[in-house]
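Right after this note come the structures.
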Structure I
Amino acid sequence: NVAMNAARLGLHAALVATVGEDGFGDYIFNKLRAANVNVDFIRKNQDTPTTVIFVSRTIDTPDFLPFRYADRHIAENQITVATLENTNIFHTSCFALSKEPAQATILKKAEEAFNLGCTLSIDVNYASKLWESQERALQVIKAYCKFNPLVKISEDDMQRLFGQSLSHDEIFNFFHAEGVETVCLTLGNEGVKLSQYGQGIINLPARRLNKIQDATGAGDAFWSGFLFAYINEKFMEQCLEVGLNLAALKLQYVGNFPDNMDLLSQIL
């Protein structure tokens with residue numbers, strides 16, 4: 001979702017992934033290419049089928065049922081130093097980090113990207129059904145946070161990760177203590193809070209909508225808009241505004257954005 005949204009906003013987006021040599025893999029490959037996502041780093045694995053995820057359509061936080069196969073087989077040679085040298089944002093998620101060997105590959109390449117001056121990003125979309133344990137998830141998240149990524153989290157994510165409700169300050173302090181400067185906490189229909197270490201908190205309300213069609217993908221839409229504005233060197237409050245605009249637009253459609261929609265004209 002993030003790669004496709006970024007490409008539709010005019011960014012040069014590339015996806016590093018592994019699919020099976022099957023119909024599902026071909027569909028994903030062709031869909032991404034049609035959206036102008038660079039698919040040069042997608043590998044086809046003969047030994048495992050394409051991962052399939054069933055996601056509920058709902059106006060609330062969506063549930064999902066994953067069948068994990070090829071996606072976890074991301075190899076180090078899929079991400080070269082030359083690629084990282086030409087990358088502005090290196091983005092990943094807890095989903096991608098949850099299984100080996102992709103986990104080790106992503107952590108190693110994240111360190112390389114960081115050392116090359118690349119800005120890192122992570123969606124801390126933790127779900128217990130994806131991980132061997134909560135403890136391992138925390139270890140991996142902390143390891144990634146050493147590289148000072150832009151962090152996107154939600155209240156639901158934190159409830160699942162820590163097994164209890166934390167105050168917003170406790171959430172921010174946790175990530176700041178791990179070396180993260182910028183933490184973005186999405187709050188659903190209450191908007192978003194962003195904490196920059198030593199610089200205070202920005203709090204913006206969500207866009208008011210008459211009707212919500214589908215909440216699936218709204219978080220990805222928000223972060224796509226945020227990263228688009230960040231790459232274009234906007235102030236943090238402007239990054240949040242663009243993210244909120246794109247999330248509000250996504251909430252009004254079931255499934256993906258319409259193919260013929262000019263996203264830029266809708267959110268700026």
Structure II
Amino acid sequence: MLNLTKGEYLGSVSKSIAAGGLIIGITDYRSGQSHSPLHAHENAHFSLVLKGTMVVGRKRHSGLQTAAERFPYIQSGEQHQTRLGTSSGKNINLEIEPAFLRRYDLNECHVTQMARSPGAMLMMLRFYNELQKANPCFTDHIDFLVLSLLQDRNKLSKVAPPSWVVILRDLLNVNWDKELSLQQLSEAAGVHPVTISKSFHRYFGCGLGDYRRRIKLERAVELIASGNSSLTSVACACGFFDQSHFIKSFKAGTGMLPKHLRFLSAIQDG
């Protein structure tokens with residue numbers, strides 16, 4: 001089996017930056033790199049598929065479990081294969097070294113939880129945007145952005161959340177395109193509306209409105225990257241007032257305009 005060291009991928013790394021135990025890089029894939037051998041990485045990492053489709057096969061006792069993934073998280077040492085479902089592809093990767101986790105009293109469990117948190121995909125798009133602009137101040141913000149998600153998960157992992165939090169999280173994620181009232185949420189979760197209002201930030205790391213907005217924006221990223229919907233239809237499907245409101249929210253959440261993601265996802269190799 002092939003073992004890849006830090007910062008190493010089977011695609012072509014076109015840009016990368018390392019700062020304090022975090023490595024961010026852009027990886028391009030061509031047709032000749034469409035099917036990888038079984039391999040593992042030295043460090044845990046996230047990959048957001050910006051262009052094309054990626055099928056990930058993860059080694060389990062029963063064999064390879066394969067699925068198309070827009071935002072795969074690969075643990076350190078996890079044996080897997082990747083297959084490009086299109087003629088070319090582009091990923092933005094965030095690699096987290098053990099030294100970074102030790103410095104902030106974190107471990108890979110916190111990183112795994114962060115992978116499932118609304119906002120992680122938006123953070124990756126912000127990284128891509130900053131890396132493309134070659135912003136000299138970028139390295140000063142990398143730790144802050146990652147820790148803003150990781151530290152929230154660290155706080156929550158020390159004590160098991162009450163059952164209503166789990167119910168509420170599932171409800172919001174399943175009904176991301178519905179504007180459920182606070183009363184409806186409290187009835188479904190079985191707690192008083194005041195309990196949700198006072199405790200939501202503690203258990204979710206942000207306010208209710210911001211949490212909903214993150215979920216909607218991440219759904220928008222998936223729709224745009226799939227290339228099958230206009231920006232107007234994406235704005236409507238994701239519950240924004242209009243396209244102007246959607247563009248403003250997308251820029252605030254990712255640092256880039258949705259049309260730039262659309263262009264990036266649609267470009268063809270010459």
Structure III
Amino acid sequence: MSSYSRGILLVIFAGVCWSIGGIMLRSMETATAWQVLFYRAVGMIFMMSIIMFVRHRTGIFKIVRAAGLPGFVGALCLTTAFTTNIFSMLQTTVANTMLMQSTQTFFAAVLGWLVLRETVPRVSWIAMSVALIGVVVMVGEGFESDSLTGNLLALTTGFMVAGYAVALRAGQMSDMLSAAFLAGIFTLITSGVIATDLVISNHDLALSLVMGVVQFGVGFTLFTFGARFVPAAELMLLSLTEVVLAPIWVWLGVGEEASVMTLIGGGIILASITVLSVFGMLRNRK
């Protein structure tokens with residue numbers, strides 16, 4: 001298996017991990033956004049610390065320093081994305097959030113070209129456009145045009161995640177897991193200061209910690225490893241498996257049936273991911 005093929009699989013499975021976020025948030029009892037952010041960061045830091053120690057057997061903050069400016073910029077982007085994502089879901093519908101965040105593929109393409117001079121093949125532009133159509137088909141029925149604040153927050157999330165992907169590509173000679181680890185530290189401090197009360201139920205605590213360990217700890221580890229081999233724009237497109245799977249987990253978890261349009265839109269996104277993957281693997285064989 002080529003490096004590019006391994007990168008594809010890693011990023012796709014990262015999207016699978018990220019997709020559990022919606023059902024987890026939907027299942028919370030009384031926890032506020034800042035409380036979820038705090039305990040999710042605890043779980044993420046715990047998981048990332050274990051992974052980084054096993055990989056390097058050395059001090060974690062030494063690894064963080066080695067990542068340099070790309071690691072710091074990536075951490076700031078990711079910290080912002082963590083915050084704007086959860087508040088966008090509170091300010092607007094999940095449909096709006098998913099649609100606005102799907103612009104991350106185009107943000108990554110532009111930023112990747114401006115910062116890294118990564119060219120985007122024509123097939124990638126086509127696949128990205130088709131995937132965006134798929135997202136529109138999926139969430140079009142639930143879209144609300146009057147949710148300005150929530151839409152802007154979700155759009156900011158897409159831009160910041162794209163910035164994180166470009167930072168990973170820029171710092172690929174270092175262990176960029178440190179960027180995600182540092183983002184967890186930043187989020188822990190910020191949410192700990194702003195949250196007026198950190199006492200939550202055991203149920204919400206368990207869900208928040210699982211989100212931190214699985215959704216972010218494992219998810220961003222897979223994404224970071226995959227970023228070594230896949231251009232920024234393609235990273236964002238491949239990770240749209242999150243958008244496809246999120247409604248399925250909600251259906252399985254709380255019985256909220258997916259509409260026909262959701263299934264059709266998901267099929268369009270999966271088709272675009274498949275086409276991009278096949279063309280990318282053929283391109284990298286040459």
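Since every read-out is calculated from the coordinates, none of them should be taken as a lab result. None of the values given here were measured: they were computed from a predicted structure. Cβ atoms are built from the backbone, for glycine too; each structure is taken alone.
In table form, for the structure just shown:
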quantity: Among I, II, III, structure where distance in nm of label points 7 Å out along Cα→Cβ at positions 21 and 213 as derived comes to 3.1; calculated: II
quantity: Structure responsible for 11.1, 32, with Rg and Dmax of the Cα atoms in Å, for residues 205-244 alone calculated and labels I, II, III on offer; calculated: I
quantity: Origin of the derived value -14500 (helix-only ellipticity at 222 nm (-39500 (n - 2.57) for each DSSP H run of 4 or more, over all residues; to 500); candidates I, II, III); calculated: II
